[in-house]
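Okay, got some structures for you below.
Computed from the coordinates by the stated procedures, all read-outs in this text should not be read as laboratory data. Keep in mind it's a predicted model, so treat the numbers as computed, not measured. Cβ atoms are built from the backbone, for glycine too; each structure is taken alone.
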Structure I
Amino acid sequence: MTMQSSTQRSVWADMTQALSWRDWRVLSTVAVIAVLMVTVDGPLSSLMRSIDGDARRVIDILASSGNSKYSLVPTGVAAILFMVLYFLDASTRRARYYAWLAGASGFVFASIAVSGIATNIVKILLGRARPHAAETLSWPVFQPIAPSGDYHSFPSGHANTLFCIAIAVGFFAPRLRIPLLIAAAVLAFGRVLQFKHFISDSVGGALLAALTTIWLRQLFARGNVVFTELPSGRIGFTAPGRILLNWNKARSDR
């Protein structure tokens, strides 16, 4: 077996493990999405038509937070900055911390980017009509491989980005995980209020975000980049990360 084929099998094994992540949760979420499509999506979206004026402007501002450029740029810049500091710092100990921080920023960046690419592929393949473009709201309308963005509704890219950020950052700050997920859900709902997405689109974006981000963490852990596989089978942080996060936790507990 060549080294390349071995690596490909490892990546495939990690992806398979992520896709089977607590199967009952994945399957139940898929079932919820299907039920939402034929029950809640239409009536809920119909209510969104009447929102206008100041309320619409506030919703537009909040919903724009899910635009990936607002997260890809800062995390990408942070990763590059920490790598520059890594190469310039003469202290081996500090350099190790900079390298870890560069990897952590890169992980968040990669989570958003990879999940975003996967989301766009699914959007094109399914071709679900957005609420304003659908012939009827009472039943989901699909036009696979449609070039028009009017048929790129499922899954929601904004929801996908927001949940990627919440899940990825939540790995580093477990105490903030629930508040981050709640914030992601609230902001993602803004796209439903905008009449740009159905509620099932947001749930689909969240599910894809969870699968891709968990898979990437497993991939990073296999290479001992930022994360590492512990003897217990759980995934923890490599040494610089453990020291930094424990130090930060000790300071916050004072």
Structure II
Amino acid sequence: MSKPAALQLYSIRDALSADFEGSMRRVAALGFAGVEFAGNYGGSPQSARALCDELGLQICSAHMGIPTADNRAETIDVAQALGITTILCPWMPPGRFTSADDIARVCDELNAAADIARASGLRFGYHNHDAEFTPLADGSLPYDHMRRLLAPDIVFEIDIYWVRFAQGDPAAVLAQAGARAPLVHVKDGSGIPGAPMLAAGEGIVDIPAAVKAASSAEWLIVELDNCATDMFEAVEKSLNYLTSKGLAHGR
């Protein structure tokens, strides 16, 4: 059975800043089943949720800052206003993944954040880039250290392009992660550092293999960090690729 397709709204951040409601209506018109937020909620998280309800868009999750004792209003309260159960740390600086000790400190921070999220009934997760799949001096992967050191209920949002960019195998990573990878970022590109990203199916990632391996995925989330063409055209192509291959479905 195919998975529901969402759009990570970071992809259209410029359009959202110019016209939030109009851009959200365009996302719905393309046929996406849901969206993943990344800090821009238009007027407020409450109004963003109301607009998504009107448009028939499910909010699957959100990228936001790591919850701490001091920033509940920007994290936990926002998640509850959006009506979501999963919040994600979207990024850690690559320089924090250069040694096992550095990675252990990152995991301590993420475990503390998960404690705060868990106490509010939220699931906490982490979204990778390429640094987590770039081998350390001893050949081990930061991601493998994280799987061992993070609390078992911390989930991974596997970004398949960044795994492949780092010369990893997205399908193998997802198969190994199993139920710990409920969200999958579908992204594609040339693999050339700094090059614009490409619509799904136009780059180096074997997307069908990755999706097939993601047997426990709840959502496939289209994301392009940047693009040389019109971004709405690229995300529409990505959705059409996923649906035409029977890998995902829209609303």
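Structure above, values below:
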read-out	value
Structure from which -23500 was derived, helix-only ellipticity at 222 nm (-39500 (n - 2.57) for each DSSP H run of 4 or more, over all residues; to 500), options I, II	I
Test item: Rg/Rh (Cα atoms, Kirkwood Rh) calculated as 1.02, pick one of I, II	I
When distance in nm of label points 7 Å out along Cα→Cβ at positions 70 and 214 is computed for each of I, II, the largest belongs to	II
Comparison of I, II by mean projected area of the Cα convex hull in nm², for residues 134-197 alone - largest value held by	I
Entry that produces 1.0 once distance in nm of label points 7 Å out along Cα→Cβ at positions 110 and 238 is calculated, selected from I, II	I
